[in-house]
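Below, each structure is written out as structure tokens.
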Structure I
Amino acid sequence: MILTALIACLAFTTPREVAFSRLLPAAPALAASIWPVIPTALLGVFCLMIMVGLNLVYADLGTPYTAAAIVAVTAAAVYSSHVRIQREEALVQIRLVADTAQKVLLRPLPRSIGGVEIESLYLAAQAQARIGGDFYEAADTPYGVRLLIGDVRGKGLSAVGAASAVVSTFREAAYDEPDLRGVIHRLETSTVRHSAAFPAQDLPERFATALLAEIPHGAGRVSLLNCGHPPPLLMRHGKIRALEPSAPSPPLNLAALLGGHYSIESVAFAPGDQLLLYTDGVTETRDRTGAFFPLPDWMQRQGPQPPRELLDRLHRDLLRHSSGKLNDDISALAVRCPNTSAAEEAGHPA
């Protein structure tokens, strides 16, 4: 409307030879990019009326040619506006489907599972896709609280199918298998079957890292089975420890090549302890100079924090470190053993 009014004022106040009226078709053309169909058409009619009014003031202004241009551009603009609105509606539906798919694959976790505080973070590298190759899940089973976090090779939509197969299998196996080795064997079988059902040129390299954690009810410890995944970080009394496995376990879909030996390790998990599980997208986030995100040092600076606040800070600082440009999917789980004393938290300010 501002553009239309400006052109009209210039056309009425300048000599006929300048012919600002020839710019009138630009108004409905611009309106098509932001306005609905009817307002776009009405703007075209308004521009046509302005041209008729100019013809009454200035003779021999070339009104028929400009009027024809306004009509033609308005018709094209109306059609473009109609197509744009249809595509916007389709995009909204696609995003709704993507959001639903994400909630099925990565359903929201309760803040407390089996008496253990837990929060999750997920950031997809392909922001419009909403979902990617990272996955996580938590379940309160007869054997304790069981956690899964992992990363399918690749990112974006190409890795969603494999991630869905792993998570779906975990949701069943976590309740059925008394031992973490039984769970990981089920996940391995599921990944192999999925890869065979959807063959690709990179089939030998299609794999997923995974980390299983089990916190038995009231046992004061956590058992870990790490299949090629970044080691979780344990915070105890303000000190950070990376829980590296003493013996390697093969990533999913590589047991046939590397052997099927799986190592389970157990560490103390006392009240006030906090565990951070994450995918390599966190530690491999780079800044403008190419420096990786210093996760252990960052967590050391945070001190004891509620899981939600810790992940909110991690989200904020990852985006700040990367200048808002993530190159890989990112997932993280923050787990805290409850009954943290207020005095302990007050002694370790962030």
Structure II
Amino acid sequence: MTTTGTGTAPASTVDDRARRTAPAIVRWVKTRAAWILVLNIALVALFTALSPQHVFWSVANGQALMLGMSQALMLALGLAMMLGAGIFDLSLGANLVLSSVVGALVMRSFQTTPGDATSYPDPVLAISVGLLACVATGLVFGLVNGLLIAVGGINSLIATLGTLGIGTGIAYLLSGGTDVGSLPPALQTNIGLKTIGPLPVPAILAGLIFAALWFTVRYTRFGMRVQAIGSSRPSAERAGIRVRSYLITLALLGGALAGLAGFIDLSRFGSTAIAGHANDALGAVTAAVIGGTLLEGGYISITGTLWGAALAIILQSGLVLLGVSSFWQLIVVGAVLLIAVLLDRFASLRRSRRTTP
């Protein structure tokens, strides 16, 4: 073995401890997602102990939690992807409501006797077309948002605040201000309330979407570029990334997921729930941000979003079982969002201090 004249140590003896990384389990324990999962487990144990006859820990309540979480997760995943690129969407709840209204009206158009839920000559066709109508409405809603943000140059908060009002107003006009019912009974029995083993069908669908987006963010060029746009849009443009196209695509994705969530809403209740989604955007933001997705863009945590969505649903369901007023539920969810934003802010300050010489 030889050494250089400068006295440099042989290559084989160079200390490479700085190159070593901690085991995967150690790195995972340090993530926000891991701590939110631990908190979820603690809350389940707490609500089980406090609920009458421990009903919180039951198959029926678990299935109800998964049903509620399926919709919340779809909205939160769409928002997390948009936050990764540095844009926002306040209109998710309005998109869900409008999509469900359009889908319900389309399904009712297949009735042979108006208002009679048993008068569908082909329920499968009616449900299939209703699903397409929900997703198509969500896509159109998302496209409008994307064009306003990417082409019109309007701040995403302002743009989606405007479309929130417009979408809600159109939904009320189309429905006459009342919920649209008399939908095919098979919509609930074969989709909304159907289980495969212990798992509700909507929860399985949400799980597949979660897996697809997790893979996209972790292993694809699309996921990498979305986060690059959120880190620095000018730099992304200089690198040749078509920022406008990506922003429109993300808005379309969020819109499609909101439309699909609207269809799931119909399948759960057998009618629209126009007044039941005023706080959907709040829940989606809470789930994404507390799960570790950065508000300022540049980082997406799909796994954290999953546990964040579970946290919001567990809190709401547990408080209901304990007989806590719905007003307090809003306060708790709002407080959790503020805590998430503070954690996000502290993490951002720590990162800036590490990079500052």
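A few notes on this one:
- Source structure (of I, II) for helix-only ellipticity at 222 nm (-39500 (n - 2.57) for each DSSP H run of 4 or more, over all residues; to 500), computed value -14000: I
- Parent structure of the calculated result 17.9, given that mean count of other Cβ atoms within 10 Å over residues 38-45 is the read-out and I, II the choices: I
- Which entry (I, II) yields the derived value 24.1 for mean projected area of the Cα convex hull in nm²: II
- For relative contact order in percent (Cα under 8 Å, 6 or more apart) computed as 30, the structure of I, II it came from: II
- With distance in nm of label points 7 Å out along Cα→Cβ at positions 238 and 270 computed over the structures I, II, the top value is the one for II, the highest of the group.
Each reported figure results from applying straightforward, stated rules to the coordinates on display, with no laboratory input. In this text, all values refer to a predicted model and were calculated from it rather than measured experimentally. Cβ atoms are built from the backbone, for glycine too; each structure is taken alone.
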